[in-house]
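Readers should treat all values here as calculations from the given coordinates under stated rules, not as data from a laboratory. Model, not experiment: these values are computed from the prediction.
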Structure 1
Amino acid sequence: MRGIIMAVDETNFEAEVVASPLPVLIDFWAPWCGPCRALLPTIEALAPIYAESLKVVTINIDENPALKDRFNVQSIPQLYLTQEGEPMARLTSRTRTQLAAELDDILV
């Protein structure tokens, strides 16, 4: 099921993010966040393109405050690329082209 975006929470974070053999792109978001909803189509478009090199997950900060705190998320949307649950990079791009370029630079 590579290329599918999975919702992760505090109960499955260890299994889905920390134990992942691939780097994991985490999209921290909330349902009330307009910019988060605007970014989602970009994430959805990139997930299948990078399916062989990373896993994509979302974390709702309202429902998972411990994960929000673990990554010190101060504003959303917030994207982190992680390996074994530890941040590799905080991604700041918002367009598909820019985010793809940022991922390419890191994953090479």
Structure 2
Amino acid sequence: MNWLNDERIKKEKYRQEQDRVGKYIGEHIELGNGKPITKIEFIEFQLETATTGTWSITAIVNEKYLIHFSEDRLGEEIRTSYYSPKEFKQYSEKMRNNMTNVETIYYEEK
């Protein structure tokens, strides 16, 4: 029965991390066309290599724009690893985008 508890803890951690990436998007990313972000769907959340501990997180923004993030370890610095500069603008300073009405769809392992 302990594995059920471990699985629950793992799912909670993954969801917290996706929330953290969503917050990062709100603070550092804008759409290139100036429209507001209304939806973030996480489509990938996986450990790339167990030896380095690098995680890969991929999201689709507003059902159209793909953006990839990576972290060396969960909870550490979030880095954008790939996006189209035509689709997104990234800022190093925090912005104050209103993310309260953004729909978030979380990735769940199958």
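If relative contact order in percent (Cα under 8 Å, 6 or more apart) comes out at 31 when worked out from the coordinates, which of 1, 2 was used?
2
So semi-axes √(5λ) of the Cα gyration tensor in Å, computed for just one structure, reads 19, 17, 13; which one of 1, 2 is that?
Numbers: 1: 19, 17, 13; 2: 26, 15, 12.
Label of the originating structure: 1.
Using log10 I(q)/I(0) by the Debye sum over Cα atoms at q = 0.12, 0.15, 0.22, 0.28 Å⁻¹, for residues 44-99 alone as the calculated read-out, with -0.33, -0.51, -0.96, -1.19 as its value, let me know the right label among 1, 2.
Answer by label: 2.
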